[in-house]
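Novice: Given below, in the form of structure tokens, are the structures.
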Structure I
Amino acid sequence: MDLLSVSQIFKSQQGAFVLRDVSFTVQKFKKVAIAGETGSGKSTLSKIVAGLMQPDKGVVFFEDERVLGPDEKLLPGHPAIAYLSQHFELRNNYLVEEILEMANKLQDEKSDKIYKVCRINHLLKRKTDQLSGGEKQRIALARLLITSPRLLILDEPYSNLDMIHKSILKDVISDISEKLKTTCILISHDPVDTLSWADEILIMKEGQIIQKGIPGDIYYKPMDEYVAALFGKYNLLSASASHHLIPLKDLEFNEKKLFVRPEDLRIVSEQDDSLKGSIINILFMGSSYELKVLLSNEIVTVRTVANSYKKGQTVNLVLSSDSYWYL
């Protein structure tokens, strides 16, 4: 049985569709990410799922019961669905423990486990105006979790966080799924953050879900360049370049191009199935280097951990995988 079922949701604002015929399901204990560019309808969809916004058409079922919108009930929201907005607020000049006690429905042992998962035990005696943005967000998250939700929706949780607090929050969100066994939906404008976390990713564009699948398929088999670009850099090789890299029998003779992520191109000694090019730029990316390689009539990006290459050097490229994808 699906924990959540979203069926044929439509929503318009100012005469334009924000959501068009959106349908998907979420199974219990799964981690689902919804990704897409800004304005693709992600936040609107999450609010409708949580019962905080009324759809124009369509229904949301949670545990086989319809989720009512704000036009249908006095207090918007579903008691078993927790929604953390990117614009959350905490009352000023309150101790953190006071803020949490107001919402706590659990025994001390269970609430202590949530505080530990959220990394806020050391913050309980502080006042809310003495906290950083990342600390406030983890407290807001703990405040939702102590209401015992069965579905947690996180709307752009990493927005406006520095790398230190973002890293802490990513660990917290991972632990919420693994240690608290809470079903999660994560909305992100930076889909790269979802690849290592999600069981399934839904891609939205202009109010519609255009692709869904496991992270590996979304990353290596995008349906178009929009999806490809959301998850990082990529190369599209022409037929003239492709025939050097893959067996002739595997070439698709049509208008599509060979899709290759930068890490799937490998530099080797010259061989028959290699593609020759010249390095025109080298970018240090921290854990790797990105080489811009000029082929006869196109430029490709190659990712490597080696730092022994120089501008102007001639290199030979091969595919590091036997699986191919075309766009």
Structure II
Amino acid sequence: MPTTDLPWDPRELEARARDHLTPEAATYYETTAVHPPTRDNERAWATWRFVPRFGVDVSQVSTATTFFGREVPAPLLLAPCAFGGYAHPDGEWAVARGAAGTGTPYVVSSASTKEQTTVPAAAATPCWCQVYVPHGDDAVERVVRGAEDSGFEAIVVTLDAPIGSLRRRGYIPDADEHDPFEHARPSGSPLNPAVTWATLEHIVGMTELPVLVKGVLAAADADAAVGHGVRGVVVSNHGSRQLDGVIPTAAVVEEIAAAVGGRALVLVDGGVRSGRDVLRALCLGADGALVGRPYLWALAIAGEAGVDLLLRRYQLELENAMALTGCCTVVEADRALVRWYP
């Protein structure tokens, strides 16, 4: 078992990470659309309280599940987070090696500091490729073929950033200040504001890899995505980094899962700070949850060993919470186990 000195409490973990990050990098990682950052995502999970069931034999509890036919140790993934190299010199390679200790899937950001296509070979853990849709069919095809050739097992298309956000602080460390009158308008966006469901359907038709869409917050959008052929939706508000006042993911994942109705994988991120939050997500209908900022903090403090230990703790917390609520398998986590109590 790892002996890395890593704070267990997420607030302490974040605070300790600051000792290993430049002020600019720490601000970039923590920033939401406002600064000081909102904690809405975290608080929203805490409003779902457990209603345990007892009289159940929980001497054998398994957190294992499958994503697209691959068995994984827990319904947990690492979310795409930009610029991992600001936390550790090996950046995304170190994250992948840390995830490999548990076999946890890692969704690699297209804004990685290591060439994105080099990450799957860095460690034997399943890697998914996060992309922003580029301009032009040729560019889209290059991205898709690159993902296939590099060994990625799925493609995650982020939809909730068609244009730049009006963040008050926290752009890329050391970059020149963006002019908000250009950056935050469709005409000046470095991203692609013309992406539609037809674009997604086109991407789905280009590859045999599962395609997921990330950034879904409305049940109607989840239904539309599945109708256009995607095999998974990620309920996400971009870590609250895009739009000030956006709904927390824990408040909408249940209705989105109901709209999908088992036709596609439903994942959720945003404020997931423990294995208990993962269980809450399962009870609300998700098939799994992604953790983001905490693994950057662990990476900054202890490199790949920190990422490994963090994931082992999440899995332990999930197993413990399952046993304490009467669940022996993840499929037994149901709506009756949680109640909204703000």
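Novice: Comparing structures I, II by Rg/Rh (Cα atoms, Kirkwood Rh), for residues 181-228 alone, which one has the largest value?
Specialist: Values: I: 0.95; II: 1.06.
Comparing I, II by Rg/Rh (Cα atoms, Kirkwood Rh), for residues 181-228 alone, the maximum is at II.
Novice: Given that log10 I(q)/I(0) by the Debye sum over Cα atoms at q = 0.08, 0.10 Å⁻¹, derived from a single structure, equals -0.49, -0.71, which label among I, II identifies that structure? Intermediate results must be reported in sequence, preceding the final value.
Specialist: Values: I: -0.49, -0.71; II: -0.35, -0.56.
Only structure I yields this read-out.
Novice: To which of I, II does the computed value 3.3 (mean projected area of the Cα convex hull in nm², for residues 269-316 alone) belong?
Specialist: Numbers: I: 3.3; II: 3.1.
Computing mean projected area of the Cα convex hull in nm², for residues 269-316 alone on every structure in I, II gives 3.3 only for I.
Novice: Here's another thing I want to ask about it. If mean count of other Cβ atoms within 10 Å over residues 237-244 computes to 20.6, which of I, II did it come from? Walk me through the numbers before you get to the answer.
Specialist: On the way: I: 17.1; II: 20.6.
Corresponding structure: II.
Novice: Given 27 as the derived value for relative contact order in percent (Cα under 8 Å, 6 or more apart), which of the supplied structures I, II does it correspond to?
Specialist: Details: I: 16; II: 27.
Answer for the origin of the read-out: II.
Novice: State the single structure among I, II that was used to calculate mean count of other Cβ atoms within 10 Å over residues 221-228, giving 19.8.
Specialist: It traces back to II.
Novice: Upon calculation of helix-only ellipticity at 222 nm (-39500 (n - 2.57) for each DSSP H run of 4 or more, over all residues; to 500) from the atomic coordinates, which of the structures I, II produces -6000?
Specialist: Values: I: -6000; II: -10500.
This figure was derived from I.
Novice: OK, next. Given that distance in nm of label points 7 Å out along Cα→Cβ at positions 45 and 285, derived from a single structure, equals 2.0, which label among I, II identifies that structure? Working shown, then result.
Specialist: Values: I: 2.7; II: 2.0.
So the calculation was done on II.
Novice: So mean count of other Cβ atoms within 10 Å over residues 213-220, computed for just one structure, reads 16.6; which one of I, II is that?
Specialist: Details: I: 16.6; II: 20.8.
Matching structure: I.
Taken together, the values in this text are just the output of simple stated rules run on the coordinates, not laboratory data. Remember, it's a predicted structure, so these values are computed and weren't measured experimentally. Cβ atoms are built from the backbone, for glycine too; each structure is taken alone.
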